[in-house]
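These notes open a run of structures that come right after.
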Structure 1
Amino acid sequence: MTDLSNTLDDIRDIFSILHDGTTSTWTGDKNLLTLEVDCEYLAERIDKSYERFTLNVDRSTKLNFILG
């Protein structure tokens, strides 16, 4: 596997983990997108005091959300 393939797999895995969450807030532009994803039961698996995840997407050129 190439480095790009590994990177794309890692990105897919991150978004797959967060699929049960709800994006509560977002800010940003093409240089930095910040998403707050509320998913308390998953966050608590990391640390009991956690309630959400903050995801920073740096220098994104395209991000698609497909509903279906």
Structure 2
Amino acid sequence: MTLHVRKRLVVCLLIGVVLLANAALVVQWLQRVALIDLARWIRREYVTGTALERIAPPCSAF
């Protein structure tokens, strides 16, 4: 393993740790502003099983 490969590996790992930490902060912010609860309510009220049957097959074709 060359020095260049090691440096690249360390940089990628550091970037990964930073991204994971930011993801946790984004989730906490979404919970604070109640956006997650809003999305659950919308799903419960408007997205029925029939709608999912119609939406899922075209999306899975990609």
Structure 3
Amino acid sequence: MSPARYLEENQIDDIEDDQEFMEAEYHAVRTYCEIHGYSLTDADMETVRARGLEESFENWKKNSV
């Protein structure tokens, strides 16, 4: 499952409140990355970048060791 599909299944983009959306998106992407051991495909990383979470991804990955 791709991160885009994961976000879709969890209805993240349907959240109308901006703060709630940002928090849910952040936590959903982080959970996806954790589930996949931070070994993401280029396409997965494109989704992370498109969501503006590339720097967060690098921090999560660094701190997961």
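Couple of notes before you dig in:
- Identity of the structure behind -20500 (criterion: helix-only ellipticity at 222 nm (-39500 (n - 2.57) for each DSSP H run of 4 or more, over all residues; to 500), calculated), options 1, 2, 3: 3
- Winner on percent of Cα pairs over 14 Å apart once structures 1, 2, 3 are ranked, highest first: 2
Any read-out appearing in this document is the output of simple, stated calculations on the displayed coordinates, not a laboratory observation. This structure is a prediction, so every number in the text was calculated from the model and none was measured.
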